[in-house]
Structure 1
Amino acid sequence: MMTAFIVFTLAAIGTYVIRISGIVLLGGDRELPPRVRKALSLVAPAAMAAIVANALFLDQTEWRGFGAWHLAAVVAVGVALWKRSMGWTLLAGAGAFAALLLAGL
């Protein structure tokens, strides 16, 4: 029991140190190079794309058949291209998915 507590405590400390290291190392008057700023700005969209692709194509370890997931994704892509807003895109995709599930797809 105490071993699990020690492991979780060390993991929490390690996570905190990793998070604070960026602030400590890059704090003050330092300016990130433009290429690094550009690369960092693309991390969140890349992570979201990986999560969405995984959800669209895989169900646990099996390939997902065509259905509500894919149709909702098409709606979300259309709204994203039209509105250029993450909020509207997520709302439209989730709403379309819920409506499709309620419709029996």
Structure 2
Amino acid sequence: MKHINPEQALEIMKMRPEFQVLDVRTRREFGVRRLACAMNIPVDELSRRYHELDEDAEIIVLCEHGLRSQRAALLLEDAGFEKIYNVLGGLSRWKAQTVSG
């Protein structure tokens, strides 16, 4: 797992659109505010739903503040995923640091 900030995540998403963006917040949180390109698998469901992700893809994982996404990234690594990027500070930092969000 590599830790990145929201600006780095945005740059990666612009340069390499094949990245998967995984939002691990609850469905309710996801329904209120989200990145248009993100898919939602709440962290509490990830251990039984990670097969919905492409194991060979590079995955940017985010949540509201960065704690759940770190937990999710570790879970994905344990499941065999190798290209995981955890967004430090999550969407709360994303909103504060990026123009697009």
Structure 3
Amino acid sequence: MSFTLSDLEATIAARAASGDASSWTAKLIAAGTPKAAQKLGEEAVEAVIAAVGGDRANLVKESADLLYHWLVVLKLADIPLSEVMAELESRTGQSGLAEKAGRPKEN
């Protein structure tokens, strides 16, 4: 079985639409963008702490939490994952270093 971010996005959408009071996703969606964004930030910090501390197992768990909360924030902003993936794909044609070197120099 291969679970993808698209699968998670679909699960979040279904749970958000359900309004189920026992669903963390539905509660988070109902709380709105400020709460979801706060949780996203908390998970990002926790992932950074795990990474810096070399805590592989915790980094895996915090990364999962981070991706989940990121997708909830995207859902609230009505931005589909496909739009983010298209942006990433558009950046693969040139290396970041080459892109930066091609920018006009600031005075």
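Where is relative contact order in percent (Cα under 8 Å, 6 or more apart) largest, in which of 1, 2, 3?
Values: 1: 17; 2: 37; 3: 24.
Sorting by relative contact order in percent (Cα under 8 Å, 6 or more apart) in descending order puts 2 first.
Mean count of other Cβ atoms within 10 Å over residues 4-11 was computed and gave 17.5; which structure, 1, 2, 3, did it come from?
2
For Kirkwood radius over Cα pairs in Å, find whichever of 1, 2, 3 sits highest and give me its label.
Once Kirkwood radius over Cα pairs in Å is tallied for 1, 2, 3, the winner is 1.
Assign the value 0.6, calculated as distance in nm of label points 7 Å out along Cα→Cβ at positions 12 and 84, to the correct structure from 1, 2, 3.
The structure behind it is 3.
If helix-only ellipticity at 222 nm (-39500 (n - 2.57) for each DSSP H run of 4 or more, over all residues; to 500) computes to -23500, which of 1, 2, 3 did it come from?
3
Each value in this text was obtained by applying a stated rule to the coordinates, not by laboratory testing. Bear in mind that the values here come from a model prediction, so they are computed numbers and not experimental data. Cβ atoms are built from the backbone, for glycine too; each structure is taken alone.
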